[in-house]
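Take a look at the structures below.
Any read-out appearing in this document is the output of simple, stated calculations on the displayed coordinates, not a laboratory observation. Only a predicted model underlies this, so the values are computations on that prediction, with no experimental measurement involved. Cβ atoms are built from the backbone, for glycine too; each structure is taken alone.
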Structure P
């Protein structure tokens with residue numbers, strides 16, 4: 001574990017550890033304050049080995065697409081949080097509100113786990129698809145249509 005003054009992960013020391021270790025898991029004080037355990041800051045984390053260990057024949061055929069879509073949707077939700085702090089939530093479109101809600105639920109349901117929880121990949125992907133049902137299907141641009149048809153549970157609004 002490495003800590004830096006002011007949590008500066010752009011400093012050369014933490015930046016270089018990612019090359020030595022083939023990845024980084026970044027913990028965030030803000031998530032800890034929200035009682036998210038473990039307080040993993042998903043966006044700055046990295047793994048150079050993940051792509052070789054997921055997908056059809058290893059985990060499930062939709063794993064890579066779902067991972068990419070979750071990351072993109074969460075990043076958009078986090079960006080919208082910054083915007084809300086400036087203009088307020090009332091200035092957001094309905095679409096933007098869905099991404100904002102997605103980001104909150106992603107932290108509560110996907111990142112947060114019980115200290116003794118042992119989720120299977122199937123359970124994790126089920127949670128992911130439930131979360132992805134919170135945003136419009138038209139926004140699922142990183143997922144193959146065959147996976148959307150197979151795994152996405154339709155929201156009440158879409159039925």
Structure Q
């Protein structure tokens with residue numbers, strides 16, 4: 001009827017850069033290595049007040065290398081990991097015969113230290129992306145092997 005779920009993730013991310021110029025010499029500051037050791041966590045709760053109806057909520061954090069800026073990192077560059085904060089909540093229902101199901105969900109996701117490419121070789125810190133979303137999805141399975149499903153979502157990102 002009730003489940004509490006949690007987790008902690010400790011990572012050791014390392015970027016190693018080894019380059020060689022066309023003439024075989026090493027570029028200034030090469031080779032070099034940059035290491036990050038982020039710790040993220042998550043917690044969730046699910047509640048099934050009656051059979052076939054599940055309520056849930058979740059909070060999580062996450063870290064990842066900024067993909068747009070990762071290739072332009074050089075010694076002395078201060079590249080921060082992109083970090084995220086996620087809230088999600090919803091309700092899922094499924095019929096006893098498992099032929100009908102529906103989900104309503106709401107999300108709030110914030111990502112900081114987001115990089116964007118200015119050119120093929122230059123990236124810059126864009127700042128923050130904040131997304132809010134509500135979604136309704138439903139499915140019907142009239143016979144085994146055949147399933148019709150659809151969803152509608154409203155997303156606001158800035």
| note | Output 0.70 (FRET efficiency 1/(1 + (r/R0)^6) of positions 113 and 145 (r between Cβ atoms, R0 = 35 Å, to 0.05), calculated) maps, among P, Q, to structure P
| Which structure, out of P, Q, was semi-axes √(5λ) of the Cα gyration tensor in Å calculated from, if the result is 26, 22, 14? | P
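Suppose you compute helix-only ellipticity at 222 nm (-39500 (n - 2.57) for each DSSP H run of 4 or more, over all residues; to 500) for every structure in P, Q: which one lands on -14000?
Numbers: P: -14000; Q: 0.
Source structure: P.
Using distance in nm of label points 7 Å out along Cα→Cβ at positions 65 and 89, single out the structure from P, Q with the greatest value. Spell out each step's value before the answer.
On the way: P: 3.2; Q: 3.7.
Greatest value across P, Q: structure Q.
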| remark: Highest-scoring structure on distance in nm of label points 7 Å out along Cα→Cβ at positions 25 and 97 (candidates P, Q) is Q
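If you rank structures P, Q by relative contact order in percent (Cα under 8 Å, 6 or more apart), which sits at the top with the largest value? Walk me through the numbers before you get to the answer.
Values: P: 20; Q: 16.
Ranking P, Q on relative contact order in percent (Cα under 8 Å, 6 or more apart), first place is P.
Comparing FRET efficiency 1/(1 + (r/R0)^6) of positions 49 and 129 (r between Cβ atoms, R0 = 41 Å, to 0.05) across P, Q, which structure shows the greatest value?
The structure with the largest value is P.
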